[in-house]
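Below you'll find a set of structures to go through.
Just so you know, all these numbers are worked out from the coordinates, no wet-lab data involved. Predicted model, so just to flag it, every value in this text is computed and none were measured. Cβ atoms are built from the backbone, for glycine too; each structure is taken alone.
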Structure P
Amino acid sequence: MTNWIVFDYGEVLSTRTTAVPKLAATMGVAVEPFEAAYWAEREAYDRGLADLEYWTAVGARVGAKVDEALSDELTGIDVAGWSNFAPSSLELLESLSEAGANLALLSNAPVAFGRWVRAQDWARMFRETLFSGDVHCAKPDPEIFRLLLEKLGAEPADCLFFDDRQSNVDGARAVGIQAHLWDGAEAARAALD
């Protein structure tokens, strides 16, 4: 029996970030090399690298110097870029919350983003949230799923997990969690029925 419904955040609950051009312009570099650097350094950021260290690493790849003030500005733009909830996902969450479902959020995201999420009104729909940056490990590592289960006080079979990456779905399944590749809110509703 499923006692917990667990969602990823990026490109599941939210739309893909649109902030890359603004981030590149703020750093004073072209979009294409910036975007490559942004993603190349992202895993370390999602695993707990400090904001300044992340943006400095991105800057080093594109030949831009980053100080603390610029890092703070880039972090704010980046968080805002990931803040757009997909309307159908919000509707799904609201209906599940109103029905009394135990909802949890498990996301590969930096510390700054986790802090922002926890301050949002909609975050109250989640009984638990777990961000990779806070625990210095990330999906699909088995450890983050074990930390999730411990936080939920749940057995793997008690959870149903939705993620947009097959590797993360496979990682959840490897520890016994029921998991589905995200294919939109309607497909999720069908999987929940």
Structure Q
Amino acid sequence: MKIICVGRNYSNHAKELNNDIPKEPVLFLKPDTAILRPGEDFYIPEFSDNLQHEVELLLKICKTGKYIQPEFAENYYSEIGLGIDFTARDLQDKLKDKGLPWEISKAFDHSALIGDFVTKDKVNLDNVNFSLLKNGNIQQQGKSSDMLFPFNTLVSYISQFFTLKTGDIIFTGTPSGVSAVKENDILEGFIENEKFFEIAIR
């Protein structure tokens, strides 16, 4: 199982971090040791003083594919879910300043919360609304129509470099509103009005 993540897929998020708007998808990977399941607490790692949440729509790959054409990409994912890409922002900023890879700020243990999934026919793929509540207040809101690179474009692009296999998860990017988490915070994720995860920060 692979976890493939897309960076800067919402222009408002790229702008809030003073990043350039990409002309093609920005990709990075997380190992399976990054997985955190709903119901498990998230413990802030000792190496970060600015650990931030990034809520994202997830695609679950349902069959093997390579060099997938965009018009066929929808056949390769059957479910949509919601998760969090936890990011050690202070560590990432230091590494970026030095021109170094920043996987350790993104791919550390339990940095990928994978919430519930729903079959894709239950949502409007062109306009999936999702949100993150922190301590009961809306912190992030997004919709798939605001993506720079929509679902099918992502699947096709990713498959040029990585063979996609059943069970692989694609994190499709986060909208603006990312913020640091603190001990005892409660994070809840929603697609439309349905809750897909709830997690406590420790």
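Worth a mention:
- When distance in nm of label points 7 Å out along Cα→Cβ at positions 14 and 78 is computed for each of P, Q, the largest belongs to: Q
- Calculating distance in nm of label points 7 Å out along Cα→Cβ at positions 110 and 174 for structures P, Q picks out P as the one with the greatest value.
- Test item: helix-only ellipticity at 222 nm (-39500 (n - 2.57) for each DSSP H run of 4 or more, over all residues; to 500) calculated as -15000, pick one of P, Q: P
- Top of P, Q by mean count of other Cβ atoms within 10 Å over residues 134-141, largest first: P
- Structure from which 27 was derived, relative contact order in percent (Cα under 8 Å, 6 or more apart), options P, Q: P
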